[in-house]
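*Asks:* These notes open a run of structures that come right after.
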Structure P
Amino acid sequence: MRHDGNRTIESIRRQQAAKRQRRRILKEGSDVFLILLGVLSAGFGLRGFLISNGLIDGGVTGISLLTNSQTGIPLSVLIIAFNLPFLLLGYRQIGKAFSIKSILAIGLLSVAVAFIPYPTVTNDKVLVAVFGGFFLGAGIGLSIRGGCVIDGTEVLAIYLSKKISITVGDFILLFNIVIFSAAAWLLSMEVALYSILTYLAASKTVDFLLEGIEEYTGVTIISNHSQQVMNMIQNELGRGLTVYSGRKGFGKSGLSNQNIDIIFTVITRLEINRLTSEIKRIDPRAFIVMQSIKDTRGGMVKKIQLKQK
């Protein structure tokens, strides 16, 4: 009996190990697909829009484009040359797998820019700035989802934020101000302005791909009719919630001895109007606080499928 029990436990362990292996293979395959798609998209943005029209982007890609316009050195060479120091830095700051995948992705981007015959789509400066930024941003965002980068700016920003008192966002902003100022001086003010539009389009596309289609909002509700509000959120909106226990306090009177439930839930921006309307119907004097949420992990964020009566 004991022998059979050991056999069963060993069989379960093998099954679990096989499942983990399958999940790992699927994850790696998904990452490779996203990186390849990102490289093709970024290459299209560069060759099909920006290079042929003399515009640049922000970050290390912007430095590569600006140097290419002034020196004639092939962009494929410059992309590797300027990104390599940041990727070696990423090896220390983030990890070996990240650095290796990023080096391979940037190598593939250089090959794509050098050898794939992307067509020049348009010469209209506004269209070039918007759609060039879109495809370049899509490439950067897809690569990040695949676990690497094709522009090393953020790696440097993360490193410096740990060394000096500057945030990642502030460093990237200052970094790009220098690049676009150089573009205005070396190229022209018009090119610099169109390039800023390219950067904005690219950064918004990256945000969209990383944060997803649904933008979540955290809502805190304090109401004397908390049970009715909870029932409405769960049964009508199909959302999960968390309840904190608190005490009321107002003005100079300080905290009272009256306990109250504090409700917290996460909804999409499309559900805000419905939620606030339902709360006002239940309790017009309810106190509601909302804040944007950049990302969520775990828990129940997606809507529950309510049973049909």
Structure Q
Amino acid sequence: MSMPEIYGNDENLQFMQTMRQTGHIPHACLFYGEKGSGRKTLANYFAMTVLCTGEHAPCGTCKNCQKILHGVHPDLIPVEHSGKKQGFSVDTVREICRDAIVAPNDSDKKIYIFADCDTIGIPAQNTLLKLTEEPPEHVLLLFTSASRNAFLETMLSRMIQIAVRPCSPEECRTALISQHEYAPADADRAVRATSGRNIGLALRFLEDSALQEMTRQVRELTRAVAQRKQYEIVRILSYYEKDRIQAEEMLQLLLKQFRDACVLKYGSENLTGCDRQSAETLAQLLTAGKAVRLYEAVQNACEALQASVSTKLVLSALGGNLLL
């Protein structure tokens, strides 16, 4: 199995190399960035950098690198999700704390990966505090999440924090074609529909017809907001009334569209949304005040959904708030 390509994160890769070369390996590290951005890939790459026994780490060919690439290294331990919200239960964390005392099997380090920590609870974090602050010399804890906000300040103060950077559209296209063997036409379609800054999202777009439909509807919703078509706004929003998770994802895509409209309004090209044309249409009608109102309306709806307010009620209220 070959080494993974890392796109858009040259500075992070150099930082990890410097830590390895100087011997200043932290005892805890957080990789944060949006879903699909490669945060778990980068965390695993760092683990390989730490455990590699080759001259130029990670070499990809030594025994440790090969075991990691094949998912069988005994000292690289993915922690399973547990508990009601599929975060990490206190019992799971206590088991890790007990296991951490045991020396590594094949390496100088024993690395635990807590992936997707977006729903990690306060009790679990409090249980982790001592291990994070004063772990055994051989222990390295790696965490991944969409945002640093998932963690208590007391946890954040005990770990190195690395923001996972987006790739460029050109890099996304290259990854889809060379690594994932998609045809150039399919790669181009995915880059156009996802802005090409998140390889995971582009892959999911090509594999998930539901996401393709959601992207189409967000494009239509952006245009409906620009054209003040209330019936269209309500019709599209009502499609998501029965699925809170899909509603949240749709609103996150819509936020990116509104952001792109603001970016285009003021002459930048750093786009992240799913459709440039509808964002341009909206940009022509935006003032600073209108942009703030739209963004806040969608952000408040997202927060209400996360607080388990009725999805139908939230989307119904949002329909009126999206009229410019």
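*Asks:* Between structures P, Q, where is Kirkwood radius over Cα pairs in Å, for residues 18-201 alone highest?
*Replies:* Structure Q gives the largest value of Kirkwood radius over Cα pairs in Å, for residues 18-201 alone among P, Q.
*Asks:* -21000 is what came out when helix-only ellipticity at 222 nm (-39500 (n - 2.57) for each DSSP H run of 4 or more, over all residues; to 500) was calculated for one structure; which of P, Q is it?
*Replies:* P
*Asks:* Could I ask something else about it? Assuming 16.2 is mean count of other Cβ atoms within 10 Å over residues 82-89 as calculated from a single structure, say which of P, Q it is.
*Replies:* Working: P: 18.9; Q: 16.2.
Source structure: Q.
*Asks:* Continuing with this model, one more query. If P(r) over Cα pairs in 5 Å bins from 0, in percent, for residues 162-217 alone is computed to be 4, 23, 33, 21, 13, 5, 1, which of P, Q is the source?
*Replies:* Details: P: 4, 16, 18, 19, 16, 15, 9, 3, 1; Q: 4, 23, 33, 21, 13, 5, 1.
Going through each structure in turn, the value belongs to Q.
*Asks:* Here volume of the Cα convex hull per residue in Å³ has been calculated and equals 272, so which of P, Q was it run on?
*Replies:* Values: P: 272; Q: 144.
It was calculated from structure P.
*Asks:* Let me ask something additional. As an exercise: log10 I(q)/I(0) by the Debye sum over Cα atoms at q = 0.20, 0.24 Å⁻¹, for residues 186-273 alone, calculated from one structure in P, Q, equals -1.00, -1.28. Which structure is it? It would help to have the intermediate numbers written out before the result.
*Replies:* Working: P: -0.97, -1.13; Q: -1.00, -1.28.
Computing log10 I(q)/I(0) by the Debye sum over Cα atoms at q = 0.20, 0.24 Å⁻¹, for residues 186-273 alone on every structure in P, Q gives -1.00, -1.28 only for Q.
Each reported figure results from applying straightforward, stated rules to the coordinates on display, with no laboratory input. Because the structure is predicted, anything quoted here is derived from the model rather than measured. Cβ atoms are built from the backbone, for glycine too; each structure is taken alone.
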